[in-house]
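**Student:** Pasting the structures here.
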Structure 1
Amino acid sequence: MIVLITGGSSGLGEAITRKLAEDGDNTIYFTYNQSEEKANRIVATYSNTKAFKCNFSNDEDVNNLKEAIGILNIDLLVNNAYAGAFMNTHFHKTPVGDFLTEFKFNVIPTLIFSQAAINVFRKKKAGKIITILSAALVNVPPTGAAVYVANKSYLEKMSKIWATENARYNITSNTISPSFMLTNFTRDMDERMVEQMTDSHPLKRILTTTEAADAVAFLAQAPNHINGIDILINSAINIK
């Protein structure tokens with residue numbers, strides 16, 4: 001399987017890259033922006049991986065990756081990358097421009113890459129898209145995360161459209177919605193909040209990126225009857 005993972009050098013993306021690269025039959029392409037050192041370590045560890053630098057706020061980088069998708073002839077696209085903050089401030093204090101900026105630099109590139117992938121998949125009548133969402137879409141939305149939750153909500157609905165429009169072409173589009181994980185993306189969270197979440201968690205521990213990556217690996221190999229679904233990973237704190 002030929003795989004492209006956006007944001008695949010750190011956090012959950014790194015866990016996904018490493019998990020899928022364990023299968024030597026897979027060829028894994030992944031993007032990075034600021035984590036070049038981590039990307040190099042992954043490539044040094046797994047001979048079946050290759051890294052691409054892609055800054056989602058750089059139009060040239062985005063266009064180059066879009067063109068590469070057609071050349072690489074991928075079988076699976078994992079939409080993981082997200083640039084920006086998880087939590088910022090209350091909605092009523094958030095500059096309206098922040099919504100536009102993060103939509104432009106997160107959602108739009110994801111749409112561009114997914115569109116390019118679908119064009120490839122339709123030609124060969126096979127392909128998979130897995131998009132990383134968030135359990136915050138089901139739980140009570142965390143205070144101060146309006147921009148992030150809004151963007152993930154948009155991608156949630158788009159993933160359903162990709163599934164229904166392309167099912168007859170043997171193309172699937174599924175999502176996973178992990179609960180809170182300790183990564184660089186959430187590094188600004190107050191330690192007391194993390195302790196509180198851990199203490200109140202049914203398992204008394206926070207979800208790991210490796211566990212979330214296992215869900216991606218499952219969907220990567222899942223039969224095409226599994227299409228248009230979301231795997232909520234939150235220890236039954238909330239049920240859809």
Structure 2
Amino acid sequence: MSEPAVSLAFFDGERGLHGTMRSGTAVLFDGESARTLSEEPAFDRDDERFVATCGDELELSFLPLSPSVDLGGSHARMCRVTGRARGAEIDCLGTASETVTPPAWSELDAVRTVSALFDDEHSVLAAAYRPRGAIGHGQEDVRAHLLAAGELLPVREGRISTVYDGEGRQRTAGLELWVGEEDFPRRASGTVTSGVSLALEGLRVNVAIFDWRMDGRDGLGAYEITVRDEPASAA
């Protein structure tokens with residue numbers, strides 16, 4: 001059995017410095033700009049702690065703060081991230097996820113993943129899987145998890161609503177989470193601060209850093225959309 005694929009992200013709002021790392025690719029976001037790092041990231045694990053390095057630019061440790069949650073083929077956690085990024089000392093929030101079962105792209109049009117991190121005890125982690133030929137997000141399989149006051153609350157239904165630009169990149173988003181037997185959803189809203197598009201093994205990934213707001217709290221996170229990178233039809 002192959003090792004799970006690891007994906008890590010950190011969000012340093014104080015410096016406006018953020019990053020995402022996965023096998024073969026690391027992206028560093030500085031304010032509104034984004035660039036792919038020239039060296040591939042390397043990952044290690046010490047019990048539950050993940051360690052990531054990328055040349056001389058990144059050396060970071062990810063210590064889980066929350067229980068692992070199931071996002072449908074992958075497991076994710078909110079983490080405390082410490083170390084060094086581009087010569088600066090880092091102490092912020094981030095995420096660590098492991099993909100055990102890759103998405104079945106023969107059956108899917110898109111996969112969307114969202115992280116919204118507010119503090120050590122409040123966050124949202126979600127993933128949405130859109131079947132081939134589905135019209136709109138109403139037919140998506142959404143897995144969402146809400147951490148509130150350090151407690152994971154049961155989300156019976158989740159929805160990710162998105163406004164896109166002319167090239168299909170996410171610009172603003174809204175989350176609706178129906179928790180337990182509550183009649184009305186808990187809501188979060190987000191706006192992109194920077195983004196980049198990647199071509200990865202037949203897939204196109206739009207990676208965006210988002211500012212989030214929920215229940216009077218401001219937070220940061222990532223919103224990624226992955227689609228098959230299919231060639232355009234012949235004219």
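Rule-based calculations on the coordinates, nothing more; no lab input. In this text the structure is predicted, and so the values were computed from the model without any measurement. Cβ atoms are built from the backbone, for glycine too; each structure is taken alone.
**Student:** Comparing volume of the Cα convex hull per residue in Å³, for residues 75-138 alone across structures 1, 2, which is largest?
**Tutor:** Max of volume of the Cα convex hull per residue in Å³, for residues 75-138 alone: 2.
**Student:** So if we calculate relative contact order in percent (Cα under 8 Å, 6 or more apart) for every structure here (1, 2), which label has the highest result?
**Tutor:** On the way: 1: 20; 2: 14.
The structure with the largest value is 1.
**Student:** Of structures 1, 2, which gives 2.4 when distance in nm of label points 7 Å out along Cα→Cβ at positions 179 and 211 is computed from the coordinates? Don't jump to the answer; show the numbers that get you there.
**Tutor:** Details: 1: 0.7; 2: 2.4.
Structure of origin is 2.
**Student:** In addition: Any idea which of 1, 2 comes out highest on distance in nm of label points 7 Å out along Cα→Cβ at positions 19 and 99?
**Tutor:** Greatest value across 1, 2: structure 1.
**Student:** FRET efficiency 1/(1 + (r/R0)^6) of positions 35 and 107 (r between Cβ atoms, R0 = 25 Å, to 0.05) was computed and gave 0.70; which structure, 1, 2, did it come from? Walk me through the numbers before you get to the answer.
**Tutor:** Working: 1: 0.70; 2: 0.15.
It traces back to 1.
**Student:** Taking distance in nm of label points 7 Å out along Cα→Cβ at positions 131 and 147 as the quantity of interest, name the structure among 1, 2 where it is greatest.
**Tutor:** By distance in nm of label points 7 Å out along Cα→Cβ at positions 131 and 147, the leading structure of 1, 2 is 2.
**Student:** Assign the value 0, calculated as helix-only ellipticity at 222 nm (-39500 (n - 2.57) for each DSSP H run of 4 or more, over all residues; to 500), to the correct structure from 1, 2.
**Tutor:** Derived from 2, not from the others.
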